[in-house]
1. Matching task: -8000 is the computed value of helix-only ellipticity at 222 nm (-39500 (n - 2.57) for each DSSP H run of 4 or more, over all residues; to 500). Pick the structure from P, Q.
2. When you work out distance in nm of label points 7 Å out along Cα→Cβ at positions 126 and 318 for each of the structures P, Q, which one comes out largest?
3. One of P, Q was used to calculate percent of Cα pairs over 32 Å apart, giving 46; which?
4. Have a look at P, Q and say which one yields 20.8 for mean count of other Cβ atoms within 10 Å over residues 190-197, as calculated.
5. Of the structures labelled P, Q, one was used to calculate mean count of other Cβ atoms within 10 Å over residues 254-261, giving 16.9. Name it.
6. For mean count of other Cβ atoms within 10 Å over residues 246-253, which of P, Q scores largest?
7. One of P, Q was used to calculate distance in nm of label points 7 Å out along Cα→Cβ at positions 102 and 302, giving 6.9; which?
8. Taking FRET efficiency 1/(1 + (r/R0)^6) of positions 14 and 238 (r between Cβ atoms, R0 = 41 Å, to 0.05) for each of P, Q, which is largest?
Structure P
Amino acid sequence: MPGLDEREQAVRQIIDEVRQRGDAALFDYTLKFDGVRLSSLEVPKEQITRAYRAVDSALLSALKLAAKRIRSFHTRQKKSLLRDSSASLGWRTLPLERVGVYTPYGTAPLPSSLLMTVIPARVAGVKEVVLTTPPGPDGVVPPVTLAAADIAGVDRIFSVGGAQAIAALTFGTESIPAVDKLCGPGGIYIFLAKKLLYGIVGIDGLYGPSEVIIIADETANPEHCAADLLAQAEHDLLASAILITTSRPLADKVNRQVEQQLKGLSRQAVATESLQNRGMIVVVGTINEAIELANFYAPEHLCLLVDNAASYVEKVSNAGCIFVGENSVEVLVDYVAGPSHVLPTEGTARFSSPLNVTDFTKLTTLINMDRADLKELGPTASTIARAEGLDAHARAVEKRLERG
């Protein structure tokens, strides 16, 4: 596998090619990387309509319920972001004009990530949402992806994957419009493309492999703890599944349960290697000590499987999402609970937040001062301006004050 420097250089070359050659580069890279010769980049509306007939009705119902709950949660959040323009100082909240969403297609489509990214943008009021996603092995975008995109409210869909899709959304091509912000998960090449293009375009974040820390005491169910660890471990070879417990007997039981539950998993090899590389069980003296370790790690997911779990929530300062108690299963947030499952990873929960409506809005400050405000604050502004050697700044205030 190429080293990071080689992969970054490859991404730089892809970006330059797309910027210079537009659609032609996208057709060439789709043939090179996906083995698909496209005649058109944009997915026609008729194909999206037909997709509904190709998706199992139970899955469609599940996607619609998930979409309803995601929309409801973020609508509640939006209502809390009220415009304040009643005083001389205030603000207004404006949605972004156009957002690009990337949805990968690795071993299987990921309609859940699509819903979790597009719907908060739509609730925020984004005027246009553009989706790029790689074609499947048969040369077309999977029907479940198309149906999920339509349910979420995507405006246009393009059959383009990889770093070339990120470059196309950033600069625009003959077919794909340039966007104000890029969102969506992906592998190392998507990560590098977003990192290199940040500043030219906004990005939602730089996301690494999935993480979970489970804090458990002697009251926790070892079978459930093991199941939750494996749910993270099967994501990726680099996923982190960690148990911190105050009970050595529980630790031993969970370890045995993990070995048992690994058997028969369709992604057993991935989960096994993930646990060997980055999984661990840690025994500590107290729950407070466990929380201290979790705050230091700042995990994407933090599960509190302890007695009176709610009493510990205020002690958690760094986590993407907190799951309180036995019934708050982490997998529910992956699919249907309501909050976006796009969460900060690799310690970035120390300073960043889950994807939400504020990621798709911007604040504009409003200044509407009267003569009394000017007389009260003008001399102070002038004094500071002259101390900084900015005479023109000071005069801009002083000339108004001279009017009396």
Structure Q
Amino acid sequence: MGGEPVMLREVVINRRIFNIPTLLMDTIGAGTEMFVTIDPITRRVTIGPGSAGADPGPVCYEMGNEVPTVMDCCLVLGILNPDNYLGGKIKLDREKALRAIKEQCADVLGVDPYYLAEGVYKLINSTMKEHIRAVLYARGFSPADYCLLSYGGAGPMHVAGYTEGLPFKGVATLPYAAAFSSFGCAAVDISHRYQKSTTIMIPNGADDGWKLMMGQGMLNPAWEELGKLAEADFKAEGLPWDQAAVRQIAYVRYGSQLEDIEVPSPVSRIDSAEDMDRLIAAFEALYERIYAGVAKHPQAGYQIFEVGLTAAIPKVKPRLVKRPLEGKSPPREAVKGRRDVYVEGKWHATPIYDMDQVRPGNEIEGIAVIEAPATTSFVPPGKRIRMDEWSMMWLT
């Protein structure tokens, strides 16, 4: 938010709460290896919670699993290429996947197996979309203020479905979507984070003397203690402390509230009452962005029960290549041919493109499939993919 990642001070792992600062993440069971079954009581399609994982994997892997998965549905719909999975290293058995979907799901409901497979594809997309919508709006964020980046091997295959109707500023994916998490790990700065409990209270209308006492008597010593700890850790790890960017943090709340907000401090020390006022003003501004101005309650005063500090050293970043824009039409070598794809209850002879051959400036109208060895982008009717000069592929 505002260029700053949202952090959690505690994380829940296996129903246990750990005091481990981590990036705010929301997860949803919507992987392509999730089992597709029919509930025997409600006779409704159920996706998950069980999953075939990578081993034994979907039915089409032929590695022992016999229960159809979301990926099997995408395969029988024609979205996935059975001969180009991982560049052809794994041959996918489309007929076996179709048979499992038909016998275990479609025949139970008395419907066409391709109709059922498309229903599964739409259902998992809808589930992801509603999760995104709920999480964003519940935290006071608007999709219109953000771009969504779709990655992971299956992300581009579903992104048009799970962003449909959400007014994002932009929706993008990239040719190396399957390895984007690794890209992020390689590029992220080396950063250490420290926290310490404290008890700082600033009543409404507190005078300058009280603010200065709270700042110099409690806040500054806590930040200094964390700074010394960070310096010792950096030196022990052989990291140059003189190159570290240090940032002080305060966790501020209105008096008697249960939740606080992580506030990057605009000052590194409280040397005057005005410095404390600047910290409080930073909290007020952040609070208003998250909860709206009408929720502010300065009459309750302010409490700081925890402070923090981050120390970071920039890591050498991979250099992205900017390429000149070419024409809208993809080059001849980018067109691999056509494949029948099942969309909206009908088969369509769909153009297939080689993602590695698509050039900046090219635009591809749906219905289309854009393939790479480790990922597949599906462009439904009414949508368009355009590659920009950084090889980002924007869905419009």
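1. Going label by label, the one that fits is Q.
2. Across P, Q, distance in nm of label points 7 Å out along Cα→Cβ at positions 126 and 318 peaks for Q.
3. Going through each structure in turn, the value belongs to P.
4. P
5. Value 16.9 for mean count of other Cβ atoms within 10 Å over residues 254-261 corresponds to P out of P, Q.
6. Q
7. Q
8. Top value of FRET efficiency 1/(1 + (r/R0)^6) of positions 14 and 238 (r between Cβ atoms, R0 = 41 Å, to 0.05) goes to structure P.
No value in this document is a laboratory result; all are computed from the given coordinates. Everything numeric in this text was worked out from a predicted model, so none of it was measured. Cβ atoms are built from the backbone, for glycine too; each structure is taken alone.
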